[in-house]
1. With distance in nm of label points 7 Å out along Cα→Cβ at positions 3 and 147 derived from the coordinates and found to be 5.0, which of I, II does the value describe?
2. FRET efficiency 1/(1 + (r/R0)^6) of positions 83 and 139 (r between Cβ atoms, R0 = 30 Å, to 0.05) computed as 0.15: which structure among I, II?
3. Tell me which structure, out of I, II, gives 17.6 once mean count of other Cβ atoms within 10 Å over residues 43-50 is calculated.
4. Relative contact order in percent (Cα under 8 Å, 6 or more apart) computed as 29: which structure among I, II?
5. From which structure (I, II) was helix-only ellipticity at 222 nm (-39500 (n - 2.57) for each DSSP H run of 4 or more, over all residues; to 500) calculated, if the value obtained is -26000?
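What follows is calculated from the coordinates using simple rules that are stated; it is not laboratory data. None of these values were measured; they are calculated from a predicted model. Cβ atoms are built from the backbone, for glycine too; each structure is taken alone.
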Structure I
Amino acid sequence: MAPSDEAYAIVSNSEPKGHSVQVMRWGLRPGWSEPGSRPQTIINARLESVDSKPTFVEAFTHRRCIIPADGFYEWEGSGKKSKRRPMYIYRSDGAHLSMAGAWERSPVDDTLSFVILTMEADSFMSNIHHRMPVTLSEAGCDEWLDHENFDARDLKQLAISGSRNALGAHYVDPKVGNPKNQGAELISPVPTGTLWD
């Protein structure tokens, strides 16, 4: 999945603990977007400031979601992209990730879009990148989706405590950087020293 692609998102229904799955576009279009304006593609929001930024505050308060995923990609290193190495990151126990997000319905064309929340990297991820997606524990998913939960401090604490899943990672082929490439081979491990030396 690449920015602007469609993905499945889990959202709450009006009933207590009722959930449904919606297809949404990755790249939040703020609710105050004007007709005819060029759509923004905001793929990430910082957990630290999501409740104070006008672009995200309403979605974070009233329209949170979960993006289920097997893993995600990140590029290790800095500087020129050609020198950076793509890695596939996943839960080391093989369970899926429940990435925390927030969503909006566009007043322009009624489409749904979402943003994934990020936080400062933990000790494992900091060796790869300084930020990481916020992931929720299985027990915390219902609370995250609870549409009657408006307490930003509690929600942030829930997100931080849920993001303590043990992660694993391995190098993958650089072709993951092109969204046209698809297939299970994109998450296959590439031995160190075979592509960059």
Structure II
Amino acid sequence: MSRRFSISIFLVLVFVAIRTLPVYAGGEVQEDLANISPMAALALCGGMFLPRRLGIGLTFGAFIISDILINLHYHQPLLNAYSIILLFVFAGLFMAGHFLRKSGRLMVLLGASVGGTVLFYLVTNTAAFFYDPAYPKIFSGWVQANSLGVPGYPPAWAFGLRSLAGNLAFAVAFYLALLPRHEDAAVSATVRAA
């Protein structure tokens, strides 16, 4: 088994754990760790650094497995409208990563992670606005879905910041673990010289 494949499998397992364990832990753990899930980074990095078939299999496999586990916990259908919306956003981010493949620079990845997180935040909160009866179906309800969220829960913007932190941390971890070969050699040469 190649080093890149082993590292990819490990990072995908970490992703599934980060996304699902808070849901099953419940209580304060769930509140504290909610939305640290690095979904945008996984999709971008899978498209950017992994061979196409491996990237599709691992990244979409991780998304589907974690989504099924979350839906089972909340007694939701395994495939529901929200899951389909998430899947389309995830696929778009994967394609963006694939188009950025030639760049392979950390700053490009971090910028794309921030953009992907914002896109993911807006799309998922807009979906919540349409599906959650707690939001009035007027512009102020959409603003509430994207800022304060539902009363009695932490504000939506806090989830957005947690998601951004998770995406940036995971993007850096993925980048460092799967450095493009030309940068890997440069980093090795710098370490030897030091």
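1. Among I, II, the structure yielding 5.0 for distance in nm of label points 7 Å out along Cα→Cβ at positions 3 and 147 is II.
2. I
3. That value comes from structure I.
4. II
5. It traces back to II.
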